Structure formats: structure tokens, C-alpha cells
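*Asks:* Structures are listed in the sections that come next.
Where a number appears in this text, it was derived from the coordinates with a stated rule and is not lab data. In this text the structure is predicted, and so the values were computed from the model without any measurement. Cβ atoms are built from the backbone, for glycine too; each structure is taken alone.
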Structure P
Amino acid sequence: MLSILIPTYNYDVVSLVTTVHAQCLKQLNQNFEILIYDDCSTENNIVAKNESLNALENCNFKILPNNIGRSAIRNKLSQDAKYNWLLFLDADVMPISEDFILNYISVIDKEPCVVYGGILYPETDQDDLKTLRWHYGKKREALNYLDRNKDVYLSFLTLNFLIHKSIFSTVKFNEDIPNFRHEDTLFSYNLRQHNIPVKHIDNPTYHLGIEDSKTFIKKSLESIEAINLFIKNDLIDPNYTLISRTYKTINKFRLGFIFSFIYKRFKPNFEKNLLSNSPSLFIFDIYRLCYYCHLNS
């Protein structure tokens, strides 16, 4: 009935898997399986911990011989899944509700669909080095289901979602793109293009794997590069994301070179703020927009 699919790389998923496994045993009368695929991790001590999960009933931890990337490993998990309903969970999440699995099962319709449960962050920042990522997550990602339903596609993230296998056979993760960020943006755009409905429910997980600010800035710029690549290769419409829509307006008035200059001139100033204990999301948005313009200058 339910295949729970967890890709991982150098991350201890024992607590996550044992939590969802216990819920499945308690709450499901139907068959279930938990597939955990390791994308050729390099940290042997973490791998050893995760290998213990094979002792759990209906669990299969498997190490891939080569690193294939975030998109390909998710596609492989879905291909190997034996049941029709696929619950994708990122390695660095943790269910909040004790009825997390039951909450998903209760909204399954006879018709295939996609269901996103949402994400939350701890109420307080526990590490000054991770303030930017925590602040961004709290303000931009941790939306309640009512807010998410205002734009069901753009507010969809791939770290905690349920999907029917028949839909996934139509809309898979794109393996032809480089191993960039924003694969969830491309995935949601493809869902929209195929008119596949996305339900948003109140069934969040905590996001635990919060990067330090330097890493998050680097990944954010990679995300901008990904959006730029998607648009140049006609994989998404330029009007789909806010940053590409804004750039389109800037370019219309031939002002892109100004924003590119601002990026080159004020990059250290931007990063000084973003690496501080009080980062501004407005500056973060300007920083990324200027970088987008710089890529197209």
C-alpha cells in the first residue's frame, strides 16, 4: 500500500526511520515498506549506523555503488518501490505528529494525486553560524497549509510529500540537468504543466539539517544558476519564479548591467550582513537578484 522512500548521503537516518517505522506498525493495516538508498556516502561511521536499519521489518537500506545525484536517486527509489503510494522524505527531516503516517493515509483519494505536508523549523535559532538558513526557513518555507494553498505549485517542496506511482511515471525528477539545486522547482513546474493537482495539508516535518550561513549562501547562488539554466533550456517559463519575473522586467528596461555592477561592487557588503547574527532577507533577495543579472550580463 505505502512505500516510504528516503534518499540519504552522509546523514544518520536511524532516528527518522525508526520513528516512521513505529508509526507504520501501529497505524497501518495495509502493507508498507521503507526503502533507504545511500548515494555512495563517504563517511563509514554513518553508513554503519544506517546499515542497522536492515534489521527492521519491511526496511531495506541499500548503498549505491556510485553517486548518482539527488534527482536520479529519487527516480530509482520510485522505480524499485513495490506499492502505488510513494511517500518521499528527505534524510534531514523528522515528523512532528505522532499520527504523521495516518494523516497522509487519511487524505488518500481513489484518484491519484500529490500531497504536501509542509515543513517547520525550531522556534529559536540554536546556532549563530546558521542564523541565515534558520531565518530564511522560518519566513519563506515554514508556511501553514492555508498560505501554501494560495500557490499550490510554487509553495511545494520535495522533502515531505506523497505521490501516486502513476503520476511519478509521468512527472519524474529530471536527470539530464546538472546536480544543481531547485530540482523541486522544476518538478513542481512539470506538475503544473500536466495539470496534476497538489493538495496541501497540515502534516509538517521539522527540517533538522540546517546549513551554516556560508554554505547556504553558496547553495543559494547555485540555485540561481539552476533557475537560469532551466529558463535558457526552456525547462520552465520565465514567469514561473519571482526572481526570473523580476529579471524580465529589469531586462525590459535594460537595467541589468546596473544590478550586475551592484553585485560585483557590493558583494562583500552583502555577505557581511548575511553572515552576521541579524541577516536581512531583503538584502538576501537583492543579493540573489543582482547575481542573476550578473549571470546574464
Structure Q
Amino acid sequence: MKNDIAIIILAHHNPEQLSLLINHLKTSFTVYVQIDKKSKINISELPKDINVNYYKDIEVYWGDFSLVKNMHDVLLKAYLNKHSHYLFISGDDLPIKSNQNIINFLNKNKNSIYMYANPLPIATWGFNQGFDRLDRYWYMKIKSRNLVKALNRILLYTQRILLIKRKRFPVNYFAGSQWINLTNESVQIIFEFLEKNPQYLKKLKHSRATDEIWVQTIIMNSSLKSQVVNTDLRYIDWETGPEFPRVLNELDEEKLLSASALFARKFNYSKNKAFIKSLLKNLK
């Protein structure tokens, strides 16, 4: 049976936590789980249900165009089933509202698209305030994040010295995070745009971290721009540390339960099993 709201989970590790998340969501939503092909997660060991769909066909690398392809492919699979809403979360996320409250919120705001969507340049973004992500050539298919960062700083510096600059697809660019909350109408707009403009995604190959750009740019250059609410409905602590973003635990419970967001990230089930189980059990 198809549920009206699709939750799309992008996952690559922590199968215990992922299973807990899926079991919690599958009673109320259709769940699409896109697992990094490199991951050691065994799909056969994850929860089985008519409302849960698994895919493990794309190798994903941090900052690479494969992140865009990963989002694109699973979104297309979900869109073929025509849901009212499509929410992207990671396998490290948890809801901080009950399933029913999430449904009620989306039904009440059925035409709103919730995502950060700010015009480039963005002063707080490095690499020429975001434009170098699009304008330079990047090689991101490396498992080590430290190595890929070091290599690409050299590549970037070399391209600047040699005045190597790519030509962008001609559109005004917007950016935010990949944790987006879309309506069926907005997803239709995305795929209609891509069908008419195949060069758009081709231009993003060899880019850096454009998973935070590709959807925002399409929607903000469409007739649906006025329906965008500039928030991703996520509670994320980028300030207190010691990790950035902070790995949330029982010390954050009061903030989580009083937040207006629908989901929060990040959590670590291996370190906070009791807290995570209690949090999900007591959602209102």
C-alpha cells in the first residue's frame, strides 16, 4: 500500500540505528532507502515491509557529483509513485515529532517547500563564496576525506593560477543543504526542467558539493519560488561541539523536544541506545 508521504533516507553505515529509524517510520510513510554501494550494510538484514524500498546501486563519495546522482535517482523512483511530499533525511537522523504530527504539519502546509535556498554568492561559504564549486574542476572520488581535501586544494590553486574556469549553465544559482522537503508539484518541476535542459546536470559533473545546489537552483528559478520557506525543518547544532555538527544525546533532550523542527541530526546509536529508544518512544 502506498502512503501519501515519502521519506527518503540516504544511508551508508550504522545498520542498527537505520533499522530502528525504518521501523519507526514505515507504519506511517513510504520509505525509500538509498544505501551507498560501498557500504557494508546488508539489505537482507534490514526491516522488510511493503512500505519500505531499498536501493544499493551507486557508489557515493563525499563532495562528489555522485551525491547529486544519488539524490536524483532515488527521487525519481519515489516520484513514479506520486506522493504528496518527499522528505530527504540521512541514516543518522531521527524524527523529533511523532509520525502523526509530521503528517498533520505537512497536510496543513501542503503547498510549502521547506528548504534552505539562498542566492550565491554566500558570504560564509568558502571557495569564492560557493562559485568555485561550479566553476572549477574537482576530483572527489577518494574515500579519505582528508586526502580529497588536500588534493583538491592543490587542484583549485593550480586552476586559479592557470586561469582555468568552467562555463556554468546559464541560470541564477541558489544553495542550502541537501535535507530538503519537497511537494509533488515541485518534484514535477524538477524533472520537467531536467528533461528540457539535459546540459544542466552535465555541467555539474566534476563539481564539488553541488548536492546543496542543484534542487534549490531549479526551484528558485521556477514558478514555485514563492512557495519556498527558507528552513529545512531540521534541528542541527553547529555551535556547541565537540563535534560539528554535534552528536546529540540525552543532554540535548529538552532542546529537541521543544524545537519546532520535524527531524534532528546527528545521533549515534552505539553510544546512546537507551536515549534514542526513549526519545522515539515518547514522541508527541
Structure R
Amino acid sequence: MIYKKDANFPYPILTNTSTSYENGSFMLDVTLEENTNDYRFTIEYEMSSPFMKKLIATGDAQAIFIIQSKDNKFYKLDPHQTTIEVPKRRVSLSKRTSIQLHIQSTKEINFSDNHDLTSFYDTFKDEITVPKQALLGYSNIVVFEGSIQNPLVLFEKKLDEQLHSDIKIELGTETIIIHYRKEDYQFNGLGSSQAFNNPYIYAGLRTALQRFIQEYSEQGEDYVYITQIPQPENLLDFKLYQLLSKKMVEEVSIDNIDEVISLISDRIIEKYAGAVKELINNGN
């Protein structure tokens, strides 16, 4: 299985959020190539723990490469292995695919020589022994979005003359959909038609972010810390998550939604105001 949230174990585990290891870090990066028959995954990972690196080098522990799509596939890596080729008939990347690296013991391991642990374990780490095939650590998750049809498209426009309102904002599975009752409301034919639609874009972002807060806040809180939530399964939310992370937004709350929209949108209100001013000047 892939661990998307912190899990509790009765012994120290190396993760990127570990409180058991001093400056715990386990970072995975994966690039994907393919031909007609095979996928090739190029794997790079870095761990902060010399103890864990030594276990892998001596064969006392092993890296397990996990691919989760429709089902889970497990591949054991040799100590210096950096690529793995998988026949396309054995794994499907047509849907959202998550990849994680696990470190698993190949024999019984005692932690007495593990000097990477926090001082909390100093007095009793020699008493910590884990059995063969125990999980010793897990990395971040690398995601390939094979199921996203339009990975760069966040908005979609549709015309629906049966609407009971002039416009309607809908949160689809992958995009924010703006429905228009009349084609004129899209300002087609004007040179700045996109800019004139920016108020609708703003409304769509606000609606999507409000739903985002509701979905990922804890116990009804009205805020979300982006770095503390798992990568969303919902494709639209995943796009928002990527955009927020890219724009270095750390927190989204009911109180700062407008500030967040300003950060993640490309000056849409400024462009709208400029288009209106240009139209007035041309009219004069």
C-alpha cells in the first residue's frame, strides 16, 4: 500500500515528516519514458539516514518500488538500481498513478547502532528490534496524471440557453465550468473578450477554493495548510493543489481567499479594468 498520511508504528520510521529521526528526510523523484511496449522509470532518491543507507548497501534492507494505479505493483530494487522497465501489458497508466518508495528489512534489525534517531531513543534504542520484512521508511508520493485529459486547462465554457440564471458556476471532475445563458455574455467578437470574462473566472476560483477548504480542512475549520494535506484524489482539486503549491501559497482560508486568488491568477482584475478602460477610450 501507499502511505498518503502519517501512520503510527511501534518503532521509528524514516519519512519526510518523521519526528523519530533528526532532520528526517526521504525524497523520491521519478521520470517516465515509454515506447510501444514498455514504460521505463528512472529513479532518484535521497535519505538523510546513514543507518538506513548502510542497511541497503549491506542487503539487510531493500528498496521496494510501488506503483499504484488500478491496482498495486511491487518491484524490489537492487542497492544501486536506478531504472526499472515495466511491460505496458502489466500496468496501466491511463488513470492517475501514484508512486512511492518503501524501505523494508530483509532480516531482523536491531536499532542499537542507529545514531540518526532523536535523543528520545538514546536510553532504549538497543531494545528496539524489528522483524524481517518490516517497513523501515517510506518516501514522498510522485504522481503521474494519466487520467487528466487537459492537464493545463482549469476552466471550461459552455452555452446553455435553458439556464434559469444568466451564468452558472459548476465544479466539474476536472475543470471549473462556466455556463452562459446567452452567447453575448461571453463577449465574443471583442478583442479583449477573455479579459471581459475575468469576473466570471474570479467567481469560479472563489467557488472552487471555498469547496477546497471544506474538503480538506480538519474538523470544520475554515482554513487549510497546503503543505499539511495529502495530494487530492479529485482531479480538479489536484490541479488547484498544484497551482497553489507552485505559487507558494501556504494557507487558504475563508478570510484570505481574495488574496490567494490575486496570487494564483494572472492579474485578472487588473486586465479586466484595463480592457474596460480601453473600450471606453475607443468609444470616445
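*Asks:* For helix-only ellipticity at 222 nm (-39500 (n - 2.57) for each DSSP H run of 4 or more, over all residues; to 500), the calculated result is -10000, so let me know which of P, Q, R that is. Please report the intermediate quantities before stating the final value.
*Replies:* On the way: P: -13000; Q: -10000; R: -7500.
Among P, Q, R, the structure yielding -10000 for helix-only ellipticity at 222 nm (-39500 (n - 2.57) for each DSSP H run of 4 or more, over all residues; to 500) is Q.
*Asks:* For distance in nm of label points 7 Å out along Cα→Cβ at positions 115 and 195, the calculated result is 6.4, so let me know which of P, Q, R that is.
*Replies:* Numbers: P: 2.4; Q: 1.9; R: 6.4.
The correct label is R.
*Asks:* On to the next question. Quick check on the output: 2.9 is distance in nm of label points 7 Å out along Cα→Cβ at positions 51 and 187, derived from one of P, Q, R. Which one produced it?
*Replies:* Values: P: 2.9; Q: 1.6; R: 6.1.
Structure P accounts for this read-out.
*Asks:* Now a separate question. One of P, Q, R was used to calculate relative contact order in percent (Cα under 8 Å, 6 or more apart), giving 14; which? Display every interim value, and only then the final one.
*Replies:* Working: P: 19; Q: 23; R: 14.
So the calculation was done on R.
*Asks:* Among P, Q, R, considering only distance in nm of label points 7 Å out along Cα→Cβ at positions 131 and 155, which has the greatest calculated value? Could the numbers behind the result be given before it?
*Replies:* Numbers: P: 2.9; Q: 2.1; R: 5.7.
Top value of distance in nm of label points 7 Å out along Cα→Cβ at positions 131 and 155 goes to structure R.
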